[in-house]
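Undergrad: Take a look at the structures listed below.
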Structure 1
Amino acid sequence: GVAYLLDREAHRGPTCQDCHMAEGNHFVRTPWGFLGVRLPEEDEEWMGYRATVLMGLGVLDAEGQPTPLLDVVVAGDMARLDAESFNAERKRITDVCAKCHSPSYVDANIANADKMLKEADKLFAEAITIIKDLRKDGIITVKEGEGVYPQLLSFYEVDTKVEQILYEMFMDHRMKTFMGAFHINPDYTTWYGYAKMKKDLVEIKELDHHMRKAFEAEKAS
């Protein structure tokens, strides 16, 4: 921005590298990972939302059992799947935060960001369930080899507007909601993240209503 152009040598705040590559660490890992999921989860309500999200990702099947895709997630280190690794990453990143901020400030904002991710998952799980029911009821065609849950990691191939909205909700708006929260950026968290997720859910519900009406009308004709 303008401040950078005025004095490129000034160091007015932390860079991405200061926090995510501290002490030369090139792994760029975070406790929640790219997908914003973890296991286990002590919060039972949140675990209900999480299970739905994991089914949407194809990591769990409709019965809640692991699928071969879980091995891909593990191999790619895309999520922390045990408490020990999650807590280790959280300590590492909060130790970096504590270089500039007080412990109480760090703890409060980390807790708030966790709550924001839970609220995002609540909306997202509801949206996934709506799409799942459309697929289960035959309103959206389930392709060979797929289950009733939407295939969030293969959304370049979806054929319906409602599934495209779900994909954007996941890859854009949910990401901005929880990543903005962990970066203490309320603008991205709310306007570009959470508010957009609410909008997505409204659109998905409207499309669900219209698709069901059209489906019933076609059956009756």
Structure 2
Amino acid sequence: MKKRGWTPGIAVYNSLVYVLTRENCMKDAHNVFNKLIDEGLQPNVETYNSMIVPLCESCKLDEARMVMESMVLKGIVPSTSMYHAFLKQEGIEESLKLLRKMKEDGSDPKSDTFLMLIEKFFQRNESGNALRVWNEMRRYDISPARSHYMTMVQGLVKHGCIPRALEYYDEMKEKGFAPDTQLDKEFKTFLLANRDHWRGAGKYNIIPQRGRHFTIRSRMQ
């Protein structure tokens, strides 16, 4: 490239590092990393991101942590996208630690950080951990958006936690968010099918009435 009078910039090297790391050519990726330094360029957070993100995607978390530690020693603060790369792979305890670390570094977890974690734990069939993330979100003073409520409700429904799902769905509507037609149908079907023998363990009680009609009442108004 230099022979043609063009010197590659840091963005080109970052792209090469990403592709080589993704293809598991770590020796070549490190060579490119060293090459850009030899050319007088300074690795930035995106350079390290280009190696850390594909390592996390390949579940090579120990290697990714080593790269991040090397970066931090050079005084570079991890980016939100870098933390997200780890959060997508970690279990609940490590995820909670990373959230605290994000706050310490000044990269406060955002609304989409928690949405991503809630989705992840439902996909892993870990509804209890999704609920822990929800509670943690409140501690960071982040108000759930409709997308958070919908993800929570749909995840709980999928895992058979209908009473809890109803509570979150009601809360969502009370906050002024638009209801979901499909969920309305699913909840109505469930309540009708269970009106004579089901008692909600949470907020809802189904009270059998004469004929086809019944009422839903809350223990706490």
Structure 3
Amino acid sequence: MTTLIEFTNVAKTYGGRPVFTGFSCRLQRGEVIALLGPSGCGKTTLLNLAAGLAQPDSGSIRLHTDHIGYIFQEPRLIPWRTAGENIGLVLQTADTADVERIIGHTLRKVGLQQAENRYPRQLSGGMKQRVSIARALALQPDMILMDEPFSALDAALKRELMDDMARLIGEREIGVMYVTHDPEEAARLADRVLIFSPPDRAFANEEIFPVPRLERTEAQIRQYKNKMISIS
């Protein structure tokens, strides 16, 4: 498998407090790693390190791709731009036909082909988050970093979007590292879960799920969820 990012003995302090020391991890192409834990345990710090928004105090981070997408907790759409225009803003190509083709393709992938010309105020919360997913996919990324992208959604919509993400990740073999505090999210979407526990520990436990994400039954998801709750 192709390694997309590699952390080796990484240490980081924040506000004078050690966040983690000796952290080592690899993300492979097509793999989903969930960073699970309570607020303040270093999950988002690690995501920022992966994105290059922060630097480690020691150790190394080797990135093996430049094609990276980012999905935030909030959709972060520009209100005076349509859904299609919000996606087009991240594209570097100057070819109008290419931009329109990519916008249409990514909106179809997330089931919003009819919403291209709608403004954010005309979209529901779930539709806005789908646009943010389409925007990340438009970059044709090898790796996507996600910071609690489903936390503001109701349970039914959250499950629907996670199922869509699992399908899209599988189609493109995208590597994903994402932050969550919800064990069910991790059990539904991740291949591997790093369970964080502060202070000064990269993670307390690691869980690897043997059943592929698209083949898990609801009973298996509940089993994985309960196991993570018991050890977190």
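No lab work stands behind these numbers, since they all come straight from the coordinates. Keep in mind that this is a model prediction, so the values were computed, not measured. Cβ atoms are built from the backbone, for glycine too; each structure is taken alone.
Undergrad: Tell me which of 1, 2, 3 gives 1.4 when you compute distance in nm of label points 7 Å out along Cα→Cβ at positions 134 and 158.
TA: Considering all the candidates, the number was obtained from 2.
Undergrad: Assuming 30, 21, 16 is semi-axes √(5λ) of the Cα gyration tensor in Å as calculated from a single structure, say which of 1, 2, 3 it is.
TA: Clearly, the read-out refers to 3.
Undergrad: In terms of relative contact order in percent (Cα under 8 Å, 6 or more apart), which of structures 1, 2, 3 is highest?
TA: Top value of relative contact order in percent (Cα under 8 Å, 6 or more apart), among 1, 2, 3, belongs to structure 3.
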